[in-house]
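Read through the structures below before going on.
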Structure P
Amino acid sequence: MKISEMNELLPKESKRTYHFPKGEKVYIENITHLSVSASGTHRLKSEDGMLHIIPTGWIYIKIQAEDWTI
């Protein structure tokens, strides 16, 4: 399986909140890179160097940023 290249977000996103159908939420802060697979899975890198994988199934994303990054 080939993982797509990470795209640098300029400016970085201050915070992303993924909202799932049953009210669950996932918060990630200071996102610097993003990759979206063909299946819709999101791979993110945060400023602290942590890597995050968000599976498909979310119903919307709330993004806190200065401007659109992608």
Structure Q
Amino acid sequence: MDKEEWKSFFRFLDEANEEELRARLDKAREVLTIVRSPEVRSDARRVVRLLEQELLTRQGRPASSAGSR
């Protein structure tokens, strides 16, 4: 993903409700089962990690410190 796509994704993280976050997480996990490109898989893994961290944060659980924005 390029810089503008990441900016858009971070904006989504800030504005999305929990249901939207979970739907995006499901899609990102699905991408990981289909895609073979190392670059795309790397981006998808980062998206999954960031979505999981955001969901945990909203549930009041501390997210791991690895992989901060």
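A short reminder: the numbers here are calculations on the coordinates, not readings from a lab. Everything quoted here is computed from the prediction, not taken from an experiment. Cβ atoms are built from the backbone, for glycine too; each structure is taken alone.
Here are a few things to note about the model shown:
- helix-only ellipticity at 222 nm (-39500 (n - 2.57) for each DSSP H run of 4 or more, over all residues; to 500) derived as 0 - corresponding label from P, Q: P
- With mean count of other Cβ atoms within 10 Å over residues 23-30 derived as 11.9, matching label from P, Q: P
- Set P, Q, criterion relative contact order in percent (Cα under 8 Å, 6 or more apart): the highest-scoring structure is P.
- Here the criterion is mean count of other Cβ atoms within 10 Å over residues 31-38, and among P, Q the highest value is seen for P.
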